[in-house]
Structure 1
Amino acid sequence: MPIRVALADDHVLVRQGLKSLLEREEFKVVAEAADGQEAVSQAASLHPDITIMDISMPMLNGIDAARELGRSCPKTKVILLTQHEEDQYILEALEAGVKGYVLKNQVASDLIHAIQQVSRGMFYLSPGVSRAVIEAYRTKSERAADPLTARERQVLQLIAEGKSTKDIASLLDISVKTAESHRSRLMRKLDIHETASLVRYAVRRGLVQP
């Protein structure tokens, strides 16, 4: 039985290229998503063996989507396919339960190898990932803790993407009052009280691109 794979990337051409590559290798692509929230929803209904996601996606970034998949679809393993080589992203990905971290500047065979390894229950990290980062994860080096809940991080990402409180309520299927409450609480936790500073914080945390 072929390995069932879901793809999540906000660029259509990237998804098409990945689908073509994977189908040539006889993997079965069962779903495609343009954002992290859609990827989580599809996984809940289709239960792919592996979901391949970019980190930088609208609505819900790949790392937070991986966290959500770990809770809602624990049998679906996540591989991040990304351009981000920074330590911060790799550490957060590992802590979010990601099983594979593949850099987009690697050859296509790197992704194929990652899928094969992860499907067997192993981890896979691209050769470009710093060994020092892996050691930092293993030794649980101290990093600045994120005080926000998963929902607050999602609201923060949407604020940084320029969405209004009303837009956020609609996108997350919550009331405007609840969206306002999330916004107020995250601003209080971060001690940040203006949108421009929230955007800068979201960029530093890797929730959105500058």
Structure 2
Amino acid sequence: MITFDFQPDTVILGGGTYPMHPIPLGILQNAPRVQCCDGAAQEYISRGNTPWRIIGDGDSMSDEIRMQFADRIRIFSEQETNDQTKNVLYAHRHGAKKIAIVGATGRREDHTIGNISLLTEYNKMGLEVRIYTDNGMFVICNGTTTFGVKTGSQISIFNWKAHGFKGENLRYPLSDFDALWMGTLNEATDNTVTIYAEGIYIVYLNFS
């Protein structure tokens, strides 16, 4: 069963909105290892923290950070992947299987959509990766999945070539759909929800 509770091997801090909600903030504060995208390092360090690694293409790092944390910085200048994926790949190479990403949303909407859609690529690598925002959590699912939620909480489903959709304890019935918006704005009618499907899809669970 998927719930908001998660014990990742590594937490990645992106350059979007810094987390304020207790759930993503707690995940960040209790992480065994924190990797910062280079554009996120400044704020993380300014709050009295020390990242395990700072990873990116190096275009968003101050000279002060470069000098002070030179031993923790890893620069990957290629532009075929974004800084979030550079961090995921690095964490994976260093043994991480369960990864939480915070600070992936906010600021630029195009980056937000891109970062969320990349969950499908991480799933192909055999990784369990979740994105936490100040409002909820995005999680990649493959096949039938059960969630532990609050009754009345909001749930959205984004299809990625899955089929055979059926739902249990959802206010609105599910059927096969291929437009991203068609599975949004559903609601839990109990404290567990099950989505039956074959294939990959992304689920957004609202905290409230």
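Points worth noting:
- With helix-only ellipticity at 222 nm (-39500 (n - 2.57) for each DSSP H run of 4 or more, over all residues; to 500) derived as -6000, matching label from 1, 2: 2
- When relative contact order in percent (Cα under 8 Å, 6 or more apart) is calculated for each of the structures 1, 2, the largest result comes from 2.
- Structure from which 15.0 was derived, mean count of other Cβ atoms within 10 Å over residues 115-122, options 1, 2: 1
- Which entry (1, 2) yields the derived value 24.5 for mean count of other Cβ atoms within 10 Å over residues 99-106: 2
Read the figures in this text as sums done on the coordinates, not as results from a lab. Bear in mind that the values here come from a model prediction, so they are computed numbers and not experimental data. Cβ atoms are built from the backbone, for glycine too; each structure is taken alone.
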